[in-house]
Structure 1
């Protein structure tokens, strides 16, 4: 009985490090790592030891014989990865001995007489917590965790859809570090508001900024600021009870919603809007969001893509999850022959191939969604938003494309077209990339300051991508410590604790 990796794979590669027969690929040593949507277990090499399942932080690894419903497709997906030369492991599968890749290691080791570093980590999402974990597990560092919000967790807490509890479990693997004896947790403290970057630097040997990409990209079309138009990430945060989003921020009384974007966040928003509220009741969804979904009248969500289905940004795993959503139909709007051709001609591994068994029809937008029967999600490709129409609130979204222009009536418009970083207080910032300029995590022109996560590399990569990213940054920090390149703090740890208590919310 082999194991298979399923939809919730976070690609942090913990499973790779514990596999005794090297049957999980791509590994962090291989070029394909970070570019595949998930990791894959070779069923021919798996020895059914279960080490990967025990190590997985998001419960994505399951025995093939126990897969049910839509999960059964993942047995085929895992096996298919190894069927072509292109995706074969770059290193041959070895015998039952542990391979070289394991826990993070660093080129520089602190000398025995080197005193413990005091390091501040700004942000308690995955990027910051991977960095903190590396410091706590591999050095005697004392770590100050800082977050502007009153609850730790960042993206895992507020950015992962509440109906993805397995993905949220990644936060549990970090939770033990929040109470680590060498950790001081400062919640409700904002850098740039409650405390300055210079004050942080004065009380710590080094500061790691893991502040993410907090700004949702805009559409740049007329009307996108009118009531009823918002970022899809704000909607997901509202569902998670984010303190910055008011409980009454969303009105779901319209029967149709338009989501602009073709990434996983767009699918998250669409899925939540058409899911049976009873099925969401057992998830960590906020009470106000669940109550509004129960009252709401949404029957149809239109997912707009500027380009064709072959260029969709969502992962096939998220699309597969929609196919098995109870009481929901998937439709591809057959408004342009190019859409159908792209799907029909797609090779088995192409993104568009995942839509081959999805029904196509030419949608008449003058007709309202049906009040009874299944709810539905309509994919409309080759359609760019031109205007969010309405007077006091959203009435429709006007789209243009190769087939002409059309107005899609809707009472809510959500944009899910990516994120970009905002300038962290006291640090240099590259407006063109939305990131902090750096060299392997070292902030340019500011000794002792480091970046990790989306503010370092841009808004790309999921939870697990931050593990390798954090390893690089922490390695640079330790290299600088050994070389004597870190500034000497002038304030004590006790003085900073007093400062944080005075300045925090």
Structure 2
């Protein structure tokens, strides 16, 4: 029931990514990119800041009470969203249904108390598979919108989508209340709020939060960022880009169970070493952008003194000596030319960079040249396709690693703070969800400053490197005590 409820909540939490894009593309609302960004990100922000208090309430009253309550409350603004007629209305409704994102804190606290420590990793991993709700929204919501609007003939039909999501939240809340059982931490009723918040003083709680910033915040950020990434870097439609993005979000959810099981079997430290290490390697492979680079190459110099008697694209003659030029393979505009994006007319599968080298004469007939003088300049053009299928495979691997890492982090929380999973898990969830909110903003600013889309991978790699170094330093300091 936890996994089902989390899946429905996560699908609702991510709905704006599809719906806002639809409303703007169809001209129903004329919001600029900044407004769209806030509408897509504001539910993530609400889900982030409410995770800690919701986690505390779960420790106090139990998941059977809090989970249906969260879904029921989130369903109200979700339903009211269908009546939105202005940007402010839509923003406030999105702020409200973002509470669905706090469901993760409920599920972590409620799941962990049902299982012994040696099985909590697997159990939390299975629960975390609810992340696939993001993939369900990416796949199903566009089709629902097409049906509800009668293929665009009745655009007002979009208002049924948030109502369907609201109905799903209410139905799941009722089902959860009927089928779940009450269980709370023994002796938790007597703890004061100060005692509940006491674990937050430990630095390792914040370190777990940084781990989760990468594995979960990065997941949430990329789930929304990959669609414009594919559309801008490759000649793809929004629908096709959404399908490619699903190749990232689905495995990230499905492999959380494996990450939990591996954490139980081999230990959290081993799993996180692999997640961060392999993640850094994958991200480094994603660094090179889709580009053309044109730069000076090897030219031709005169072997001796003489007068130029003939000049053509294929040769230069100086006296009786003929110099053969390498023919031009690609057009060039200047000695140094860098262009990011799609190469005009380029087709085929090119996994490795391609290079073209040619020479252009710089002397004229009748000109007297000295020995060693440059007769023809060399030009080298390097083209890197950054093939979309190879990129998608690497992104697929990154999604798997992030899913496994998310489960490992919460297994470590359950190991380190068994009596405060809700509070600690809530704070770690806050940091991770805030990563999902702020990371796309960082992506956008860095993209605007550099003009290079792959800077997103560079930023994530930097975070992963910091996580790996910090974990390694702690492990060395506390040798034999785990990460």
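Each value in this text was obtained by applying a stated rule to the coordinates, not by laboratory testing. If you're wondering where the values come from, they're calculated on a predicted model, not measured in any experiment. Cβ atoms are built from the backbone, for glycine too; each structure is taken alone.
Taking distance in nm of label points 7 Å out along Cα→Cβ at positions 183 and 359 from the coordinates of each of 1, 2, which one would give 4.9? Considering all the candidates, the number was obtained from 1.
When distance in nm of label points 7 Å out along Cα→Cβ at positions 39 and 247 is calculated for each of 1, 2, the greatest value falls to 1. Taking 24 as the value of relative contact order in percent (Cα under 8 Å, 6 or more apart) derived from one of the structures shown (1, 2), identify that structure. Derived from the structure labelled 2.
State the single structure among 1, 2 that was used to calculate P(r) over Cα pairs in 10 Å bins from 0, in percent, giving 4, 18, 25, 20, 13, 7, 6, 4, 2, 1, 0.
On the way: 1: 4, 18, 26, 25, 18, 7, 1, 0; 2: 4, 18, 25, 20, 13, 7, 6, 4, 2, 1, 0.
It was calculated from structure 2.
Source structure of the calculated read-out (distance in nm of label points 7 Å out along Cα→Cβ at positions 127 and 319, 8.7) within 1, 2: 2. When helix-only ellipticity at 222 nm (-39500 (n - 2.57) for each DSSP H run of 4 or more, over all residues; to 500) is computed for each of 1, 2, the one that comes out at -20500 is 2.
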